[in-house]
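Just so you know, all these numbers are worked out from the coordinates, no wet-lab data involved. Quick caveat: nothing in here was measured; it's all calculated off a predicted structure. Cβ atoms are built from the backbone, for glycine too; each structure is taken alone.
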Structure P
Amino acid sequence: MTPFVDFKNVWLAYNDELLAKNQFAVEDITLQAGEGAFIAIVGPSGCGKSTFMKLTTGLKMPSRGSIRIGGAPVTGPLKISGMAFQAPSLLPWRTTVDNVLLPLEIVEPYRSQFKRRRDEFRDRACRLLQSVGLGGYEDKFPWQLSGGMQQRASICRALVHEPKMLLLDEPFGALDAFTREDLWCTLRDLHAAQKFNVILVTHDLRESVFLADTVYVMSKSPGRMVARREIDLPRPRDLEITYTPAFTDIVHELRGHIGAMRQGGVKVVAAVPQ
């Protein structure tokens, strides 16, 4: 099958001057993910994880190599993706449902249809909010929601236009451990129900192992994919699995790669590319 996400020998320098000096932010990335796959990217701070996300969404074009998403070459910002970040960034003057509706107001083809289909779109947003436990909070303002509630709303906003791919950049990093684990389960259930592709950037190894089908480890800058670990734990996964030896062994294995990089070495789990 044709991969849904397909990076082939991708290098990125942020400007021509750096390119002339062969100074790259990420280098020689080759990675494939099938349709509906959930992959996680882990690595030390500054390794290029967020740069990888910009390349995936078409916000940055590679200096070398090629990227195809959904079988088509990436030539500019993608409309088939949604994004959520560590900070929910909800607009304080808009209600929860109006924050969720925002992409439909500004992105075509929905923008030109918004006034005519507003009731339909609102129903869609309300169903999403209901699915993440925010039913009854549609007309609340962000300051009336907890941090976890705001992040749930942010994920709904990223999904309201029914993207084929969801990109998450440290989405739960600012939350307490209990809220974070609760949102893992929310994301797990959304992915299982809708089968969109997910690329998760995270520093949390437990998070990556619980949620992903495959975890990639990036080296310190310039970022390379130095290890790839298939997560062969059965689905659906409940939080109890995080206390099992099989789960802990995978987390320790990934932690070993991060530790090796800090000490100047690289351990390889599996050849990259696949």
Structure Q
Amino acid sequence: MLYLVTTPIGNLEDMTARAIRVLSEVDLIAAEDTRNSKKLLTHFAIHTPMTSYHNNNRFDKGRELTEMLVAGKNIALITDAGMPGISDPGEELVRMALEAGVEVTAVPGACACVTALTISGLPTRRFCFEAFLPTEKKERSRVMAELRDETRTIVLYEAPHRLAKTLAELAEEIGAGRRVSILRELTKLHESRFVATLAEAAAHYEAEPAKGECVIVIEGVDPQEAERAEQAAWSELSIAEHVALYESQGMPRKDAMKAVATDRGIGKREVYQALLEK
């Protein structure tokens, strides 16, 4: 059995009794950073052997761990904080284990994403989790462009030394007036929440650099506002230009014609006729 064991994101009292028992009973613990995990295990008097499993060795070590699981060993996977597999290479080991016919289960507990969302003051019914934004410039811009029209609440992770820069980028890319909640040091003694607009938050953390790991929770765009913005993008176009706009986005002509008819509230025949007259 492969156990995904959640560890505290700050407060050691969030370690569950089941997590302690499983970590004590398995044959091996695969840890993201054995130095950090040793402190945790020592605190709870857990003496199970450890091995290192992290992003740089996830494929070779993943195959090694999978072979041990197939041979009958029970292994627990832990990350530095929170649930393994969320924004870390645990997902690779889970995939390998399942493909090898190994049973996988989770030992739930604290998760920074959900913890931040629930106390952010922003809508929680629908949300999307992007973890850390890409560092590569082109990919980062692409993701931010997608977030611009996101109607669900957005949850991001960010390191304190990059927080102000990321907030400034988000203000420019998705809207300076968008409401945001910055949650820091979750479950710890100095847990804090800062609520403002993206522009205000960027200015605040530029003047007063953040300390501690941060979660950024951003309100989604109003669906009606998103619809109006989409309509504004084609309102000045002719029917033929409107079809061409959809085709430039990779949509087949038949689907593009149908979309244009829906957007404009007209029949597909009228769209077809406009293309003939082009």
Structure R
Amino acid sequence: MFLFGKIAWLFLQPLSLAFFLIVLAGMARWIDRRKLAFLLSSLSVIILFVTLFTSTGAWALQKLEARYPRTALPEQVACMIVLGGVFDLAVTAGRGGVEMNQSADRFIEAARLARLFPEAKIMVSGGDGSFSGDYKGDGELAGDFFTAMGIDPARLIRETASRNTAENVSKTRVLLDKNGLKDCLLITSGYHMPRARSLFDKAGVTTMPWPTDYRASGRVTLGFDFTQPTLNSQLTSTAAREWLALAVAYLKGETGSWVP
């Protein structure tokens, strides 16, 4: 299922989908199916325009980010769960050190909270989610990062085998039970929090959501945006993937509703 999901996304992400529709339109034109060719090429142009020149991606992410606003921190925090996806695994393997991607705020916020709550355990969940499986995942690399931030690595509990969010939850639950931990802060990207929290709820793991890594300003309105097509494309791809993942999780019975 993991590999199927990775392969399916290669075809379903907006720019790839637009490309394959153009290819299919060319094939339809070649066999003299002009109406079909026109339909496919028109659909491709619409996808490209929405992806590059509208605020759809930021707006769709903002809808998810608004589901779990931050509240006040509790007086005591015994543990925090930090979901992976933070490191650029290929670059880290090639360059050494700890090279991070756009989700770096997950670990940065965890380090900040670790200083505020020096007794709290830090559960880092994340393995190698690449096709090859040849890299060290977030769970393994976390020690280097937190040590560099002045956090005692002995506070870490590392889950190093998960490749996606569903596996994060199932494997983290085992380690939480083993270490007698409960009611942890859940730290992940704001747009990712609805799915992550719902999966933990369905698994019977109570968490307190603590979102970070916001991608939208909170003031985005749906409309045209010709100023930043590259960023719009990235945001639309991220949004499409998360909304699709929410739908799949719901259809598989892993969450209680499509939009938790």
Next on the checklist: One of P, Q, R was used to compute helix-only ellipticity at 222 nm (-39500 (n - 2.57) for each DSSP H run of 4 or more, over all residues; to 500), and the result was -13500. Which label is that?
Outcome noted: Q
Next on the checklist: Once mean count of other Cβ atoms within 10 Å over residues 45-52 is calculated for all of P, Q, R, which comes out largest?
Outcome noted: P
Checklist outcome for this item: If distance in nm of label points 7 Å out along Cα→Cβ at positions 53 and 109 is calculated for P, Q, R, the one returning 1.5 is structure Q
Next on the checklist: By the measure mean count of other Cβ atoms within 10 Å over residues 133-140, tell me the structure among P, Q, R with the highest figure.
Outcome noted: R
